[in-house]
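> Following this line, the structures themselves.
Each reported figure results from applying straightforward, stated rules to the coordinates on display, with no laboratory input. These numbers come from a predicted model, not from an experiment. Cβ atoms are built from the backbone, for glycine too; each structure is taken alone.
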Structure 1
Amino acid sequence: MLLAIDTSAGTSVAVVDRDRGILSEVNEADTRRHAEVIGEAIREAIERSGVAIDELSGVTAGMGPGPFTGLRVGIAAAQAFAFGASRPLVRVVSHDAVAWGFYAAGHDSPLLVVTDARRREVHFSAYSGVDSVGLPIRVQGPGLCRPDELPAVVADYSRHERIDAAQVSAASAGLLAEGLFFHNRPFAGPAALYLRAPDVTVSAGPKRVS
């Protein structure tokens, strides 16, 4: 049983179980209020699920791709909750969660997942379908480009069904994580998928004054 958090687009928090499915999910579509709503969303998701914190087996974090500011809120919240609850943290690629939901609904076509990267760019990932145990097969991405570049950048672009995801479901992220664990597949790495440098950077050193 997992608490799952994804803030790669809007804010989504869910409690899921591999056998019982989605026990609760709380979503906030606003892409600029992650820090304001994340704490309440976690509390509400846990209360709605009826699951005690010590019943959770772990915490799932969506690692993006996503804009720097919003994405780091969810990752930090997942890390803090996992530490406080003494539970392991597992990580998934957020686009893979969108693909998992698409294929779990019974679709079988190649899929292109697109999310807003801001600055007139998009993040994208392409999938060919699912493997023998129903997990999405990502064949390209995550990548970053302008929207008008997608047909040239994505191989066999016209064959893909396209999802422009305004939000990534934390429930899908959690159930994807359950599937990865059950079938002994690798999770995402510890590095967040920002795909571009943050707007604000630390200076390399003091500015010289002449």
Structure 2
Amino acid sequence: MAKQRISYIPLDKMTPEMRQEMERCQREGTPRPESSAVRAHVPAAFWFFANSWRDLFRNGVLDHSLKELCRLYVSRSVQCEYCGNQRSVKATTSGAVIEDHVLDLLNFEKSTKFNERQKAALAYAEAITWHLNTDDTFWDRLHENFSEPELVELGCMIGLTLGQQSWLRLLNIDHHQVMAGTDASMAPGYESAEQLAATKAAADYWAKKAVDERAAQGN
């Protein structure tokens, strides 16, 4: 296993308020405890993300399931395994995000699994993630599907998760290492440390397949 790059702050070194938030992370998994324990090195960073994620991702004006699809699109794009192996309970329990959707994320425009509103949201995520140029047709599509407050919230959420996932993928952190024993917000096949290890060792593990595909393309 790769060496972890930044340590976890122990619970007994956190303030009571931070420990309470860690317990919520353990219970609800948004975010999971490990990433929060890393950010706890700097309380301002800990609370910046906790509060922003609550307000922009879990709550807000836009359908949560659309934000979850965009979060997972970013995971697949930047290959953050830690984030990509999670699923929002709020989105999955509503039936709005299922594993078939996740498999088609990077091919969303040609997929039959997404409606036009979902495809427009994912096109927004694609443009932000890959620094694509946009034109009037692109923005007409967005405005046909979303209000301006929704576009602001979604854009800020995509930018937030893109930055965090681009960072977290470098740290070699993994699930079931802090406040272990909970499967809150874990994707199917990753609910325990044993399941996590078995799924990641499988030949069809999504991150491994992505690396193999890039190698085959010479990238």
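> Work out which structure the value 1.8 belongs to, where distance in nm of label points 7 Å out along Cα→Cβ at positions 15 and 31 was derived from one of 1, 2.
That value comes from structure 2.
> Okay, next question. Which one of 1, 2 has relative contact order in percent (Cα under 8 Å, 6 or more apart), as calculated from the coordinates, equal to 29?
2
> Using the calculated result -9000 for helix-only ellipticity at 222 nm (-39500 (n - 2.57) for each DSSP H run of 4 or more, over all residues; to 500), pick out the matching structure from 1, 2.
Of the options listed, only 1 reproduces it.
> Suppose you compute log10 I(q)/I(0) by the Debye sum over Cα atoms at q = 0.11, 0.14, 0.15 Å⁻¹ for every structure in 1, 2: which one lands on -0.50, -0.78, -0.89?
Numbers: 1: -0.50, -0.78, -0.89; 2: -0.55, -0.89, -1.02.
So the calculation was done on 1.
> Comparing distance in nm of label points 7 Å out along Cα→Cβ at positions 55 and 183 across structures 1, 2, which is largest? Could you put the intermediate results ahead of the total?
On the way: 1: 2.8; 2: 3.5.
Answer by largest value of distance in nm of label points 7 Å out along Cα→Cβ at positions 55 and 183: 2.
> Quick check on the output: 1.32 is Cα Rg over 2.2 N^0.38 Å, for residues 71-142 alone, derived from one of 1, 2. Which one produced it?
Computing Cα Rg over 2.2 N^0.38 Å, for residues 71-142 alone on every structure in 1, 2 gives 1.32 only for 1.
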